[in-house]
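Computed from the coordinates by the stated procedures, all read-outs in this text should not be read as laboratory data. The structure presented is a predicted model; accordingly, all values stated were derived computationally and were not measured. Cβ atoms are built from the backbone, for glycine too; each structure is taken alone.
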Structure P
Amino acid sequence: MTWIKPSSPRMMCRCGWGTKEGQEAVLAVEISRAGFEWALQHACLCHCERWLHADQAMWKRQLKRAPDRVQRDPERDLRLRPLPRRSRQLGLAGRRRGGEAARLYADEWAVSVTDVTSPAHAVHAHVQDGDPDAARRLVPDERPYPVDERGRLTSAAEGP
């Protein structure tokens with residue numbers, strides 16, 4: 001699986017501010033809005049929901065066929081502590097499961113790749129030094145993704 005974590009704190013939690021072994025380089029991958037929305041529209045939830053799936057067997061069939069999956073995890077603060085709100089992340093299946101979503105991500109959706117290892121280390125240093133204001137100034141501005149009252153994507157979405 002290739003995971004899209006659309007939240008900087010979620011990514012920093014995963015890689016430990018670029019300090020975890022094997023995760024020392026932190027890359028920000030900008031993808032097209034069309035690609036992100038394709039992934040959302042083709043995703044299957046990582047768990048069975050009674051309001052959405054008739055039964056466990058139906059969910060398992062859908063999960064097996066889906067090119068990607070979506071899960072919601074607690075959002076994180078600058079100290080990487082869980083917050084009460086959740087953010088979605090998308091897992092794109094690799095070659096063993098058909099690989100359509102991962103191929104589209106790499107070949108069509110990726111707009112730019114930026115090495116953000118140094119800024120991640122700088123934010124982490126400010127947090128460790130007890131200067132959350134300096135840390136916050138280095139964290140990218142993030143806004144909720146526009147959806148309607150039923151959670152569907154809206155046409156208000158703009159940009160890449």
Structure Q
Amino acid sequence: MTTHILILCTHNSARSVLAEGMLNHLAGRLGRDVRAHSAGSAPSGRLNPFALEVLRDAGVDTAGYRSKSWDEFTRDGAPPLSVVVTVCDSAAAESCPVFFGGTGGQPVKVHWGYPDPSLADGGDAGKRRAFELTRQALGYRLLQLLALPLATMDRPALQAALDEIGRS
């Protein structure tokens with residue numbers, strides 16, 4: 001059974017998109033039955049071009065990516081979420097809607113904060129570098145997530161493991 005993971009950031013244009021792309025890419029390469037999704041509380045309606053650029057440069061297929069609202073994941077027919085990860089401080093501080101897990105329960109929620117790479121100094125070159133460093137940092141944590149036995153972990157064990165990954 002597929003493990004669905006939702007990555008949230010306020011505008012769903014940069015960090016959450018990087019995490020969605022990297023998690024789907026890495027899960028596919030490792031043969032893991034994990035599907036990442038991303039969304040935002042106030043989606044911008046556009047994806048940051050630097051996010052798409054660094055994902056494509058890393059070999060990630062970005063076809064079909066779009067900025068979307070977290071409301072899409074609260075509706076009937078939404079994928080049953082096992083984990084919700086916030087990657088920006090503003091999204092972590094917001095009251096999230098109710099997301100439903102695969103067994104009717106709530107998904108495990110964790111915050112892995114990253115600075116906004118779109119605010120980096122140094123013009124376009126500085127932003128590209130910040131986006132690439134954020135992509136790499138996300139990839140490191142996502143590889144740790146993919147090493148977990150997600151299908152067999154109970155909720156407290158999964159919460160503890162994800163919290164530990166967030167501290168690394």
When relative contact order in percent (Cα under 8 Å, 6 or more apart) is compared over structures P, Q, which one is greatest? P
So if we calculate distance in nm of label points 7 Å out along Cα→Cβ at positions 6 and 134 for every structure here (P, Q), which label has the highest result? P
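When distance in nm of label points 7 Å out along Cα→Cβ at positions 86 and 142 is calculated for each of the structures P, Q, which structure yields the highest value? Can you show the working numbers first?
Working: P: 1.6; Q: 2.1.
By distance in nm of label points 7 Å out along Cα→Cβ at positions 86 and 142, the leading structure of P, Q is Q.
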For which of the structures P, Q does the calculation of Rg and Dmax of the Cα atoms in Å return 17.0, 51? P
Thinking of P, Q, which structure, once helix-only ellipticity at 222 nm (-39500 (n - 2.57) for each DSSP H run of 4 or more, over all residues; to 500) is computed, gives back -12500? Q
